[in-house]
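The structures come next, written out as structure tokens.
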Structure I
Amino acid sequence: MKIYRARVFTPISDPFAGNAAGSYRSHDDGFVAVGDDGRIAATGAWGDQPAGGEIIDLGHDVLLSPGFIDTHLHAPQLEMIGSYGGHLLEWLNRYTFPTEAKFSDAEHAARVARALYDELLRNGTLCALIFSTIHPRATEIFFEEAERRGFRGIIGKTMMDRNAPEFLLETPRDSYDQSRALLKAWHGRGLLRYAVTPRFAPTSTPELLELAGDLKREFPDVWVHSHISENPHEVAWVHELFPEAEYADVYDQYGLLGPKTVLAHGVHLTAEEIDLLSRRGARIAHCPNSNLFLGSGLFRLQAMLGAGVIVGLGSDIGAGTTPSMFNAMSDAYKVQQVQGIALSPFHLWYLATLGGARALSLESETGSLEKGKSADMIALDLRATPLVAMRSARASSLEDLLAGLIFMGDDRAVKQAWIAGRSVWSAH
């Protein structure tokens with residue numbers, strides 16, 4: 001057993017459901033004990049630590065937290081982060097599709113895969129739901145690199161058969177066959193899972209959506225990952241392509257809505273659609289940085305949570321301009337603030353950890369530093385930069401300390417990271 005000594009903070013329940021003060025545990029001088037099986041044996045105040053373990057004293061200037069969870073990103077778009085200009089549909093055609101075409105080259109895919117996991121781990125993201133491209137070999141490479149790093153990932157090959165350049169289109173049958181082969185090879189292998197991944201309704205024919213639904217029906221324990229109602233022009237386009245249904249109904253009529261469905265954005269959902277998502281148990285990945293960058297709109301978090309829809313945070317690389325979940329928390333705060341809603345650091349940290357795990361249906365495995373869960377945790381340096389050190393030193397409370405990290409933290413704050421008890425990142 002290894003016993004890590006540091007400050008300790010972990011969400012343990014949903015602060016949106018009641019008293020935020022009761023939704024976490026913290027210890028100014030605490031420990032996390034990790035067994036040889038990579039699971040948390042105990043957490044608590046220093047002095048109550050179990051006897052006989054190897055003590056690893058991280059120091060009082062380190063905060064141990066659950067690792068961050070990114071509920072939506074596009075692996076192939078890492079290299080195009082910060083591509084300037086345009087709303088969603090224009091941006092897809094100008095930047096995204098040409099970038100994704102390069103993933104027919106396996107060597108290129110391998111280079112980006114290495115860079116992607118470097119960036120996620122150095123930023124403290126230890127679990128993510130990931131879009132690949134239409135290319136089966138590139139998708140396999142993203143799985144292989146995740147496995148090599150010990151990363152906890154849910155990954156899927158993009159399915160797309162219309163309204164994109166010819167070089168990125170596939171037949172519905174090829175898309176099904178290739179997705180099924182990848183699913184059979186990777187779903188449930190170690191820490192990896194598979195997501196059936198139609199890009200979004202406008203790039204999917206009814207035939208492709210039917211086959212995607214067939215995959216979900218054949219393998220009910222896999223995930224479904226797509227987009228919904230990000231941009232008003234996109235919503236209008238869906239109404240033209242599927243005049244018989246609202247956007248959420250399109251996915252529903254093909255059997256693609258359920259508790260393991262994660263839909264990115266949801267900025268412009270109607271009340272009826274939100275109710276449908278709630279009844280089906282589908283989840284939303286809120287991507288505030290991306291929504292601001294593309295001018296998509298302001299996410300109505302309270303409407304979603306009030307209807308019982310589970311929400312996590314996503315970076316949405318590469319319309320999102322950083323893999324940092326500190327930035328995702330900061331932007332989530334600002335998006336709600338301009339709508340007259342103030343989120344506390346406890347709400348924000350929950351969304352980036354245990355809330356993200358709930359959104360991905362992984363809360364029994366990860367998302368908090370609780371006994372029996374996988375030891376997926378990060379050590380945050382409270383003296384990472386001169387300004388972070390100054391801000392941490394003057395923090396008047398735990399809430400204030402977390403706020404300083406949220407609004408000024410970045411990859412320099414992540415000193416070390418562990419997944420299932422295994423060190424996967426160290427700044428030294």
Structure II
Amino acid sequence: MEKKPYERPHLTKLETSMPGKFGMRREQPPTTHIDGVAVEHLAKTYGSPLFVLSENTIRSSYRKALNAFTTRYPKVQFAWSYKTNYLAAVCNVFHQEGAWAEVVSGFEYQKAVDNGVDPKQIIFNGPAKTREELETATQNGSLIHIDHLDELYLLMEIAANSEHRPRVAIRVNMDTGIYPMWDRFGFNYEDGQAWDALNKIMHSGKLDLMGLHTHIGTFILSAGAYGVAAAKLAELARLLKQKFNHTLRYIDVGGGFASKNTLKGSYLPGSDTNPSISEYAEAISSALINSHFAPGELPLLILETGRALIEEAGYAITTVLAHKRLVSGRRATIIDLGVNLLFTSFWYQHPVTVAQEFSQYREDTTLYGPLCMNIDCIRESVNLPLLQTGHRLVIHLTGAYNLTQWMQFIHMRPAVVMIDTKGNVHVVREKEGIQNVISVEKLPDHLHISG
């Protein structure tokens with residue numbers, strides 16, 4: 001008979017009181033498989049830590065979001081936010097589904113072109129576009145969203161010396177009841193900056209004003225704020241029509257929709273409290289439909305949704321390295337995935353599940369990464385069974401921003417795999433090796449060490 005692994009007895013104080021926010025038991029079933037593929041097989045084959053992406057979940061999330069908007073509004077176009085996750089495999093799943101590309105740098109712009117995106121279907125946002133980048137975007141017929149007056153004047157210079165007319169919109173910031181207000185980007189609505197910029201564009205006669213854009217913030221927990229934003233953009237469109245008889249082609253309400261993740265400090269889990277994609281769609285669509293636009297003249301609605309479309313499709317597999325007791329008596333578990341790879345753990349309480357069967361004994365545990373840094377804490381407190389060294393954990397809702405903000409620090413970055421809709425596993429980013437680090441270094445001759 002196989003000997004069972006030893007688990008140290010753990011005494012839990014019983015209290016006769018009302019259930020906690022998770023009920024009487026805080027237990028989740030193990031995540032032994034992702035899209036039908038065993039977690040243990042993935043870790044042994046591709047290494048640990050490992051990021052896993054579900055193609056099926058990406059496509060499903062996109063289609064649900066598209067359906068939520070198209071059932072409420074007649075003309076809808078999604079544009080995939082490259083900064084959220086610009087792995088080519090991820091981007092091209094969205095492009096196959098019909099999404100355009102939304103980029104915020106020359107690097108991301110080139111990546112979209114290399115991915116095969118029609119440049120006319122690239123939206124170029126961001127506050128730091130160079131002259132060369134603007135010239136390229138102008139020549140290619142991409143949509144350029146102007147962030148400030150210096151960029152506007154630069155585009156006018158480019159237009160004066162080009163055979164192509166820049167296709168532009170302006171980014172508008174505004175008070176939607178969300179504080180602190182994002183007023184760093186774009187032109188302010190309330191103090192007249194936005195209207196002033198629009199007048200300059202129209203009177204110059206050098207640019208083709210295509211639309212209006214706003215991005216009110218990130219992880220916005222009020223769907224109604226988007227209704228306010230859409231209504232204010234619709235009012236600017238009305239003023240343009242009234243003064244210049246100019247009809248805008250589109251209104252772009254940006255991104256910022258919350259996923260099911262839970263912000264740190266939240267009492268209830270995000271899956272129970274965060275707005276659904278349908279709530280965002282209802283607020284935005286109603287605001288535009290109830291505005292001044294006549295039947296048949298509604299502008300195209302563009303959405304630059306990132307996190308809400310990819311977060312759920314991402315998993316991080318990690319391995320238990322060691323355990324210890326903190327001075328407070330709390331159990332601490334060290335895993336092989338740190339905050340250098342899971343940057344969003346600074347902001348969110350990512351759900352954590354075990355990848356193998358477990359016993360009834362559980363304990364509040366602090367999850368630390370492998371870095372020699374005190375800030376390397378993945379979860380300050382999570383209720384887990386008494387794990388053994390070598391056991392696997394699965395961290396959920398990791399698809400957004402981690403693979404664009406991660407860094408090579410102390411340890412190198414791991415592989416990323418995607419499980420396709422048929423259950424096949426594909427490496428979409430190779431695990432880094434020492435050559436990835438030293439290949440870009442240059443050592444002056446006088447610093448060589450002779451053996």
Working back from 45, 27, 19 (semi-axes √(5λ) of the Cα gyration tensor in Å, computed), options I, II, answer is structure II
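The value -8500 for helix-only ellipticity at 222 nm (-39500 (n - 2.57) for each DSSP H run of 4 or more, over all residues; to 500) was derived from one model only; which of I, II is it?
Working: I: -10500; II: -8500.
It was calculated from structure II.
If distance in nm of label points 7 Å out along Cα→Cβ at positions 37 and 317 is calculated from each of I, II, which structure is the one that comes out at 3.2? If you can, show how the numbers build up before the last one.
Values: I: 3.2; II: 0.8.
It was calculated from structure I.
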Match the computed value 19.5, 66 of Rg and Dmax of the Cα atoms in Å, for residues 45-276 alone to one of the structures I, II, and report its label. I
Between structures I, II, where is FRET efficiency 1/(1 + (r/R0)^6) of positions 189 and 373 (r between Cβ atoms, R0 = 41 Å, to 0.05) highest? I
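If you rank structures I, II by mean count of other Cβ atoms within 10 Å over residues 85-92, which sits at the top with the largest value? Walk me through the numbers before you get to the answer.
Numbers: I: 16.4; II: 20.4.
Once mean count of other Cβ atoms within 10 Å over residues 85-92 is worked out for each structure, II has the highest.
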One of I, II was used to compute FRET efficiency 1/(1 + (r/R0)^6) of positions 261 and 325 (r between Cβ atoms, R0 = 25 Å, to 0.05), and the result was 0.25. Which label is that? II
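Here, each number is a calculation from the coordinates, and none is a lab measurement. Every value quoted in this text rests on a predicted model; they were computed, and no experiment measured them. Cβ atoms are built from the backbone, for glycine too; each structure is taken alone.
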